[in-house]
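Got some structures for you, see below.
Computed from the coordinates by the stated procedures, all read-outs in this text should not be read as laboratory data. Just so you know, these numbers come straight off a predicted model, no measurement behind them. Cβ atoms are built from the backbone, for glycine too; each structure is taken alone.
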Structure P
Amino acid sequence: MGAVRLSAILAVGALVWAAPSLAGPPYQTDDPEPTELGHWEIYSFATADGHRGDVDGAAGFDLNYGGARGLQLTATVPIAFARTPGAGWRAGSGDLELAAKYRFLNDEQSGWQAAIFPRVILPTATHGLGGTRARFLLPLWVQKDFGKTSVFGGGGYEINPGTGNKDFWQAGIALTHDFSTTLSLGTELTWQSADTRGGPSATGANIGLIQKIGGPFALLLAGGPSFSAGQTSYHSYAALSLNF
């Protein structure tokens, strides 16, 4: 199932081929480094989470612009999809996300960075593929560089209104290393408290790869298991990035 799902995700990524500094993506843990002033980082991505026959995911564009020094403006525009045994596949627009990352600490001598990255998730999804009310994520992200190795992480609180929902915490930490000027590998651990009343928390682990493939393009891949209430599901991410 995992290999089949990853192949499907890569196929979707190929369909949106025209479309993280590359920390943050492909990891679920974000980093404090904003897009450079006046520059764009565009990710054409596909991602999915699944357990046995259940699959939830999205494909689309993650748009990042350096709007001011230390400030990144972000919009994520997805097409969502899901599969449920007995009901088959369904797809439609996903929830639009708008965010602004502000780096308030950047000490190049010590290698420390820190940023806030508030995000609003709007209920724009169709066919029951998203939320019914606006959600708000309020995180803090910190990074420490050791030459070619970086450690970044943090987390935040998500305001998650809706019937049966509850507000929750999420956190993560990632370790990456640049093995060459074109290849970076890393791993991360993630955690999220229950987002529904009476629901379970979840812990995950992923490995990731960033491979520059020439010019402004790079290939990003990540994936790994997640454990919740005694069940194991799998997360996958693939993207082509364009930086200019």
Structure Q
Amino acid sequence: MTAKIFIEQLSLLKSSAELKNVQRFFRDNNPGNKFLGVRMANIFTLAKQFIEMPVVEIGKLLKSEYYEARMGAVTIMDFQARSKKTTAMRKQELFNLYIKCHHSINNWDLVDRSAPYVVGGYLFDKPRNILYKLAKSKNVWERRTAIVSTYFFIRQNDVSDTFKIAELLINDQHDLIQKAFGSWIREAGKYDKLLLIEFLDSFASSMPTTMLHYAIEKLEKREKEIYLESNRQKRTTNR
């Protein structure tokens, strides 16, 4: 259950065809990133075999220059965080590792694969100040963690933090924040439509268009038209 053995086995699964796909999929421009070319399904399958990996070895895996190794690391973290067998101490260790090594969690899928349970699950019965700090970060992936982590809360019918964090991200210009923002308040709205409507009444006119489209996706046609029109009018006025 070591990082070294995991990477050795991961390397056996690489293919030149998949290498081209994964490079297009990755959104971080750090020249230090490297790719093996392993299908996501194969990474997940291998991660299941290493589900008992110690946190110290997960940390080594998370520091790998290979994207697929880091995906393996966050997947193992997610599996452990979800498991009912995992102790409270281990969940805290996983959370601390995530925050400490966030610079290695540098693509949207790495965040989405692990933040809901590793971060959100850990914080559910604890103070959530760290999420508000991350929401104000200059690092796009930390900002994405802030909103994506609240998915765990949403599933417990606890949506207030989703909307509060959304207010901090309302003017974010990065498309991967806009899409996450819109998607998460849409999901929160399934549990509390009144809060979603109140939020949209306050901010729909000034929200980036992409963000708004994701947020109103599940509303009735007439409701969508009202918010889209208010957004268009605001943009026309500001030209």
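For FRET efficiency 1/(1 + (r/R0)^6) of positions 83 and 171 (r between Cβ atoms, R0 = 41 Å, to 0.05), find whichever of P, Q sits highest and give me its label.
Answer by largest value of FRET efficiency 1/(1 + (r/R0)^6) of positions 83 and 171 (r between Cβ atoms, R0 = 41 Å, to 0.05): P.
Here Cα extents along the principal axes in Å has been calculated and equals 58, 41, 30, so which of P, Q was it run on?
Q
Can you tell which of P, Q yields -2000 when helix-only ellipticity at 222 nm (-39500 (n - 2.57) for each DSSP H run of 4 or more, over all residues; to 500) is derived from it?
So the calculation was done on P.
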